[in-house]
Every structure is written in C-alpha cells, then in structure tokens.
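What follows is a group of structures, each given as structure tokens.
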Structure I
Amino acid sequence: MSQPLAYRMRPTSIETIVGQEHLVGEGKIIWRMVEAKRLSSMILYGPPGIGKTSIASAIAGSTKYAFRMLNAATDTKKDLQIVAEEAKMSGTVILLLDEVHRLDKPKQDFLLPHLENGRIIMIGATTENPYISIHPAIRSRSQIFELYPLNEQQIKSALQRAISDTEKGLGSLPLTVNEQALTHLARATNGDLRSALNALELAAESTKPDQDGQVYLTLDIIEECVQRKVLTHDKDGDAHYDVISAFQKSIRGSDVHGALHYLSRLIEAGELQIICRRLMVVAYEDIGLANPAGAARAVTAVQAAEKLGFPEARIPLANAVIELALSQKSNSAISSVDKALSDVRNGKSGTVPAHLRDAHYKGAKELNRGTTYKYPHSYPDAWVEQQYLPDSLKSAKYYSPNPSSKFEQALAKQYEKFNSNH
C-alpha cells in the first residue's frame, strides 16, 4: 500500500478513536455533538500525533458530511474558496484546518461568514495555545478542546490493532512483534501514536523474513527504528511518568543527587521537551518567590538547552537542576492564586468597586466611574488606603508570605506595612 500506516489506520467513526475519552467517550461533549448531529466549529490543541486529525476524520465519517483538509500556512485563499463552493452545493463540509494559528487576515476574513452560516464546520488543529495564538474572531466562533498525549496502554492497543488488521494494517504480513519490543515502542514515542505507527511500519518493511518467511520484530529492531534505547525506570518497569514525577519531587525535596539521577534517566531517553517543561514548572511552583532569580535562571537554562539540543543541552539543564534542588523553597504563589481561583470558580466575584472602573470614555463621570479613585503615586511611598476587592470579598486574604524565605521576608514587611491598618 502506498499510503503510510498511520494514515490507513485513521479512524472512520467516533467509536474507533484511541484515547481522548474526556471528549469522545460516550456521553462526552464531542460524542454528544455527533450523536445529535449538532456540530459546531471547534479548535483542537495539543502535542503532535495524539489524534487531532483522527477526531476530525471520525466526526466526518460518523456524520457522513464531506471532509476536506487544508493547512492554514501553506494553502491559499483560493483553496478555501473551492471548499466554500463545495459547501454551497452540498450543504455542509467539515474542514480540517491544520496549523490554524497561522491563519492570516485575508483567509480569516473570507472564512468567517461561512463559519457564521454553518456551511463550513471548521475543525482547527494546532499545537499552540489557542488562547494566545489564535485571533479572537476565530476563537469566538469555535469551541476549544484540549487533547492529551495517549498513555502507554492506549498506544499499545492501537499498535496491536494495526498489527492484526488485514484490510488497513499489517495483518496480511507474516509478522510477529516481541512483547518487550511492543512495550518499548509504546513508551518511547511519548504519547505520539503517529510516531509509533511510523516506527512499526518502518520496522516491518525493513526487516528481512527468516527462512520460514516469518518477520520477527525484536527489541533491538524497534530501538533502531525509534532511535531511542530502552530506559528501565525501575526494577518493576513502572510507567515512564513515574520518573518525571520523581524528578520534580527530588528537586522539591532538595535532594540534588536524586534530581540529577532522574534528570540523567530522562536525558538518556532523549526527552528534552519533557525535561524543559518540568523544570519551568518546578522553578515557579516549588522554588517561586524563595528564589526569583533562580527561577529566572532556570528559564534561561531551558532556552539554552532547547537551542543546543543533546548532548550539549545536558550542561545548562544540570546547572538549573543543581541550583533549584539546593535553593530555598516556597509554594506561596501557587497556593495564593489557587485560593483566588477557587473563589472565582465558585461564583465569588462581585462587582468591581465604582472608583476602580474604567473612566477613559465620555460620560464616565456622569456614571460615577472612577471619580473617587486615589492615585497612589500622589501619596507618600506611593501608597494610600482604599478598597480594591469587591464588597462581597473585601475581607478575603489570598497571599500569605512564607516566613522561611529571605526574599519573602522583605515582601512580608511590605505586606505588614500596607495591611497594618486593616
């Protein structure tokens, strides 16, 4: 077959999608949209190879609507016009628009009316955060759904289906895959099913049959095809995510030796992106205001590592891990914002006090907007007592300085000064 295995194994109905149960599982939002045939445009975002195109394909297959695929970066406005004409003739077309965050203004202006009237149901796919990278006009006309990397068992299940499928998969081959090899393939591709299927296909097609005509895929063959060695996370072979968890917890627990050990295991597995992301999280979640300069240096180290790549990336990463592990720790920032978020999510918001409301428009004065606001810079030490929280929350306290952090001791003095009269 000329088409790649990952393409051939793409699901044609919502029931055959691997993973993303929070969206496509029975009774979940996309499942309900398909079941009710009440589709709306949506943006799917998450890492590569986890099912964005598969969901779009399955929605089209389940609804029997025409399905077209375009790329916002490389396809032209004329390509969009062709889809729009087809939608005009057939009634509805599902358009998978890859790299939707790169949609320029002329294409966007053309597309918007067709999204409004429902003739084109756009399924935008992106690896970028849509709340940051996608124009509000597109966002406001779309449901936004986050997709997650597939777990080891989900990838393994999809690989086994591809091995046994005689119509679309490799089932017509005299193929046997060693269990250890299959497990490594499921783990080493870090939740990217497309990469796993590509590696499986490469291994199957490049391995010579034995004298009986059988193709045996061993661990050595799979290692070569994914270009990643087996990494034994512990003697019981627990999930790879245990090592990531142990990495963060070792830094949080100030065990520099443990942190370097788990860093080395992740380096050996070639997982630069996972290390970088986890380091930035730990820098601000666990060190935070105890060592703001150290957190900033960790981000700089991550940027250097991403530019260098392995093997040199190990050097800035080790610098950051050692400093963060041996730094003072404070989780006051995450605790504070989570308390505030809890109130907001539980409906505790209240009306913005009149003196804080926007007064930069004609008629604001007549509405008593901002008229009694006291400008702090007009007062000694750039501070004046006035109410900032809504009336319903005026006594709320979210931030509590960490007394063991030297930096936060200075913040605590300022906090005490500003709050001594309250």
Structure II
Amino acid sequence: MELKYGSTSFFLDLPPERLAGVVVPAHVVADESPEHIIAAALDDCRSVLSTFRTGEKIVIVTSDITRYTGSEIYLPMLVERLNRQGVADCDIEILIALGIHRKQTDHEHQKILGSLYGRIRVSDHECDDHDALTLIGTTSNGIKVSINRKAVEADHLILTGTIGFHYFAGFGGGRKSVLPGIASRKACMASHFTVLNPGEGSGKNPLAVTGNLEGNPVHQAMVEGCALAQPAFILNTVLAADKRIVAAFAGDWREAHEAGCRYYREHFAYPLTEKGDLVIASCGGFPKDINLIQAHKSMEYGVQALKDGGVMVLLAECRDGFGNGTFFNWFRHKKLDDFEAALRAQYEINGQTAYSLLQKAQRFRIVLVSQFPGHQVEEMGMIPAHTLDEALLLALDLLPEGWRYYLMPEAGSVLPVAA
C-alpha cells in the first residue's frame, strides 16, 4: 500500500498476518456532485438571504490554506447567491480566518478563492493589529472577545469552513470561524486556555477531547464568542479523505454546526475491538502535513489505536516546519509538571499543542518521518527518520513478540474509538 507524504508517497510492505486493521472512515459516497450538495445547503438559507439588500456590506469568513474546505467550489456559489439578491461584488469581502497563523501568499489566496480571485476583495485577519480589532463583549468565564473590525462593521457576517474532529475543541468548523478565527491573539489564547482545569497542576479538562462537545469548556467559550458576533448564517462542508465534498450544512450557526458534527461523528469514527502494538499513520499528504502543528492532529487520533508503550510511525513531511516560531521553544521543558506550570504562567496555543505532543511522546514511542533535522525530533522526545523503511527498522526493534499493527492512511480524517 502507498502512504502519502507531502506531495509524494512511500510504499508499505509488512506481513499481512500482523495487520489488526486498516483504520479508515466508512466509505462515504456522495449521491450528487459537490455543486449540487452546496446548492442544496444554500437553499436552506433562502429566508435569511432574502433579507439582504443592495448596498449592504457582506463579510464572508473562510479558512486558511492549512485547512482545505472546498472553498474554491462553495465561495463562487455563495457569491452568486448574493449577487442574485442584489449585492454587488464591491460590497463583498472575504476574510481569511488566520487565528494566529501566518499570512497567506497571493498563490494561496488564489487557491482559496478559485474563480473569485481578482474579482472579490480578500484580506487576511491579523490578530495583533489592535487598530483592526474591536471589543464585542465578554464571555461568562471572563474572556474579552475582540474580533476583526470588518466583521463587526459588516451588515451581514457569513461563516464558512469545514467540519472535522478537533483534539480538544471536539470538532472544528462553526463557531471556530470567529473564535479563534478572526479574534485577537489574547482572546485566542484565553479560549484555548480553558482546556486546562482550574488550579495549578490539575492538568487538562477530561471533557476537552476529540469528538466531544457536551460539557467541553473550550467549545463553550467558542460558542459564547461566536454568539457575540451574531453571524447571519454558516456554510460548513464535510470532506471525504480524498477531499471530495460529501455533505454540507448551512443555516443557523449553532444548529447547522451541531447537525454537521453529528453527521461527522457517525461517518468518521472507527470502532476498535482492541488496540495495537504498532500504528503506522500518514497525515494524508500535503497540506495535512504542511507543518507539525497540523500533523499533530494525526498523531492525536493515531495514538487512540495504540497500547500504552506502543510504537507509532508518523509520516509528516512538515515542509513549513513547526507551523509557528515559538512552538519548538516549549520543548526546553522536559518534565510534564514543569511544562504545565510554564504553560499556566504564560499560555500560548502553540505551547498547548507542544504540551500535548510531549505527553504522547512520553506515553508512547513515536518515530517521526519528516524533513526536520534529527536533533530537533529528539529534542521533542521522538525518534527521527527520513524514510518509511528507516522508520520501520527502528520500530521493529521496539516491538514485542507477536506484535500487531494498525494502518491509518488518512490519520487526520478518522478517530479510532473503543467499540
């Protein structure tokens, strides 16, 4: 079997009798084309769209290049609906929800906007540009929510993106387009900080986990932040592992998102009867392995199929490096207690991801196939390799007799769960 790595792939050759299972989502086949799926979802928003008027300003929020959403398909269709309602191109702006990510290149804008590039105004959110932010309110747990001024001053705010699992917010999509998508750095940090229980040394909240919204404090903070922004509606896609749009949910920003999350859980969870000694996981290639922060998602899902002390081989090219300039610095903390204390003292979203990675690196043995220098991989508590064959040689030396393995060719798209 070929496993994707960046824009290339590796061929896997292991004894089939050792295979415990290939962890993939249920085969979701769309009965209709992506265009028909999007059109049907937008039909659910007719009543809201009918209130839009000529001359009103519209801001459409969409995801950056690290999260493929099918935007080049749905954005032109959404703009066409707006035009049909009398809204001119010059009154529409697409705002890229960077959160704290880097700015996009012109080429990346072109990929996101598709046929709209050069026709509809596009801008990147800047979480540190205080003049471009405005305070819209405070959540029940005291988070001051400042978001992009353009979104606040628009007559109508539309949120778009894709729904998938998120390792501590439960699911992506929906409310995340506002917080952290177009929020200030401080608000982003504060919403993510809720992943930790109150009190020094008390660790991570057990409800802030993949696939769970109920009682999840991170989700709740994001919901409250989104409510303050008062979006007109959302349009969220669901993608198969090959990036095909297989479903779309549009309408009320909360109800449509929750419906999409239910659909995603039903179709993209994999029931496990037992855990394996070895998991071989590919993020699914570029852009899912564009950087280590994005690749961490595949690591998080992959270890759900792994016994304590087991071995994971993770294929993650990481052509953009860590994904943030401060991420690697956190690994100066080698003990989890010290790491948690430092995180509480000066919280960063990237520090939270680094903390989660180190937890896994100390609980399991992770062989990372990437472009990173070996010393950096070792500094993060993992074992470096540059090819799948090299990684397997290292892994096999760590396995017990009678070992069994799971294969995850699209590890960022499926969550193993105990049956």
Structure III
Amino acid sequence: MPVVAQTTAAAPAGGAPPAITFAADPRCLAFGWDPLKPPPPPPVAGPIVYDLSDDGSLRPLADMVRTTLANDLDLSGAFRRLPPTAAPSTGALFWLSDEAFDYIGWGEAGAWMVVTAEVGPSPAGVRLRLAAWMVEEGDRLLLPRAEAEVPAARAPAVIHAWVNHLLRCVTTVPGAYGSRITYARRLATGQPKQIWVAEFGSSLQSVVSDDREGAMLPAWAPGGRIAWTGYKAGNPDVYVEGASFSARPGMNTGIAFSPDGRMAAVTLAPEGNPDVYLLDSRTGAELSRLTSGRNIDTSPAWSPDGRHIAFVSDRSGQPQVWVMNADGSEPRPLPLPGEYNTSPDWSPDGALIAYQSRGEGDRFAIWAVDVRTGDARPLTSGRTNDEEPSWSPDGRRIAYTSAPRRGRKGLWVMDRDGSHARAVFQDDGDYFTPAWERTFPDPGR
C-alpha cells in the first residue's frame, strides 16, 4: 500500500475499536472454522461495485470503495480472491435483488462467495450498501452495518467494520481493520527516529513523538495510548504520549503493559546492568524486580493470560528467548535452534511466540515456536533481513520489518503461517519495531 499522505497530526483518537455485535444469521460462527487449523481460503469473487448516481459523479468514490474492499479481503488472509475474469458465462452482472442474483453462474465460475457494494447519493454524503452473497445457499449473509449513510470520507471506516464482521461470522475471529500499528520511522539517513502510527488498511501515517534526539521501541498502553523510549532529557527514558513515565538513572526501555493494564514490565539498569522490573502502570512506581545477575535481561513480552513473561537473556552465553512466571520465578530457556534469538512476541491465543533468529550470513528471519511442544519453524527465509515481529490482535497476521541486504527497511505483514507476505509501507524511510495495537480492560468497569 503506497503512502498517499504524510502528516504531523496527532494519532487517531479513540483507542479500542467498538464492540462487535451480530445480526441473527444462524450461519455466523457455525461454518466449522478452526482458527488454529484454518482450512484453505475459500474462493471469493469481487468486489463488484456499482455507482448508482445518475450522472456518474460517484465513480471516483466507487473506485475507492472497490480498492478498499479488495485490499481488506486480500490482507485478511482468510479468503482467496478470484481474478476479475471470474464471472458467470452469461455476462449478466447487473442485478440489485436476491431474485436476480445468478447463483448458478457464480458457482460455475468457482465462487464460494461474491462480495458487492452499491454507492449512491445521500444527504449525508453517500449511501453505502455492502453484501456477501453465499453461492451454494443462494442468499445473502446477514451482517450488521451492511448499509450506512455517511460522509464520503467515512466510507473506508464503514468498509473496515463490515469486513471485520464478515471475518468474525465466517472464521469466529473478528478482523483487525480499524486497529493501529505503531512503529519507529526514520525519514532519511542521519535523521532521528520518531514514533509513528497508522491504521491497518489505511495509507495515512501520523507522527506522535517530537524528540530531536530520537525515539524508539513503541508499545501500547492502556487507553489507546502509545509509550516509547525517548532521549529528549539526555537519557533513555520511557514516555507515554510524551509524558515522562520512567526516568530512573541509567536505561529505561522496552516497556510492555500487562494484559489487565495494571502493571508494566520494563528494562531498567540503575546499577548499569539491564534487568526486567515491574512498575505500576498508573504511577510508574517500582513493584518488584524480576531478574538479577550479571547477565543482560531485556525485551519483556506478556502472555495473553498475564501469567508468564517472555524475555531475552544472554545468561547462556548468547541472546536467547526465555520464559518466566509473571513474578519472576522459574525462568527457563525455550528450546530454540540457533545461537541468536531475540524480539519475542506472544500470539493472542497464547499458542505461539514469534521471534527473530539470526542465521546464515548473519541474516535475520522470523520464526515461531509452539509454547506447548517447543516445536519451532521459520516463517520467512531468503535474502532479506526480516525482524521485529508483532502479532495482530486477531492473531491472523504478523507485522514485521524487512530489508534487502543493503537497502531500506519496510513495514510488512504476513499470515501467521508465513504466507501471503506483503508490504504495508516501503521506499519512504526506514521502519523499526512495529507494535500492533493491544486493548486493555476499562479501569472504570
């Protein structure tokens, strides 16, 4: 997705996406889809988008709707979109009613589902109608938010929300559209890194830090806020939305908030040696020290249930991924191949830890290890350096950075099994340490 705009505006407001509710379509959540062992992606035709304006004035908007729907279906990893040439042999595509839909023709064309949209004029700006036609059943899938009258600029948000519903209905797991990815970005060689954020599925990037000395290692904090390590006070300190959170002498870096939002694991080095500590997420007060010794312990990552923390330690001689209980007890190394394994991130279902491993030719690749069995396998390979994995909130994808041996680092996304890798942003700076949005319980509840 090429960048179409760059801005220094503040990050999008709102934080956690709204709760998803469903219409009473009995097929939703009953397609027999196992998120841990998903079936081959079913073939989907479209999107077919109709401009219902009398004078064709909505054609540019219809093109945008078509592009947005196509990108969402492709990025979902759940569907295989058929080529545009796939269509009923009759060639009769224009229909606007259940009775006129050519279910037999679309079945012969190989479609399991056909996605359509209608774009028409409205006093609010545009009337958008979205539909998923089930070919074998011969009817439409009933989903909420399938129709909306909104300003034209809000059409992508309507599409993202509807695709999220479609994914939840078919696969039992809601989509990640509308969630955000934060990352460090350097616009040009020699410039300091700053913290940026983008909504998944959008090409708009916004900068959220303003540190002339540079900012790095972003993470999500409660309330939809972004934390990072910055240097504007002359020391590596942790900030949350620009406000100082931890400014102890020595290193303050690599923060990760617990799933319940009450604590934060962070790397501190008050005595010169990096260790993992627990801080109160509201005040930044120290709660406990989780690691100690002469070794380097850093990069904490919480398990989704909050009971364990993965971290990186060189106590065995080389950086390796370890796991300990959330109180720091029972640290143990994961049985990973290779001598240099870092940057762990726990999948939302708790089954896998993604990490980066240095292999042949000092190139990095993304790997995943099954936490229960210890089985590890590579998700990327080749001539690029693939680093810094971060799971999407729906667990379907992994964001990461990728760069040729000598070249700029882009931001990429792949499916959880390593397939369907595609660039999100590239050739417009260098990208580092993406963190996909995490949501936290409302402290008022």
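Annotations for the structure displayed:
- If you line up I, II, III by distance in nm of label points 7 Å out along Cα→Cβ at positions 146 and 402, the top spot, with the largest value, goes to II.
- Ranking I, II, III by distance in nm of label points 7 Å out along Cα→Cβ at positions 42 and 338, the structure that comes out highest: II
- If helix-only ellipticity at 222 nm (-39500 (n - 2.57) for each DSSP H run of 4 or more, over all residues; to 500) is computed and equals -9000, the structure in I, II, III: II
- Test item: mean count of other Cβ atoms within 10 Å over residues 170-177 calculated as 15.5, pick one of I, II, III: I
- Answer label among I, II, III for the case where volume of the Cα convex hull per residue in Å³, calculated from the coordinates, equals 163: III
- Value 52, 40, 30, calculated as Cα extents along the principal axes in Å, for residues 82-257 alone, assigned to which of I, II, III: II
Any read-out appearing in this document is the output of simple, stated calculations on the displayed coordinates, not a laboratory observation. As the structure is a computational prediction, the values presented were derived from the model and not from experiment. Cβ atoms are built from the backbone, for glycine too; each structure is taken alone.
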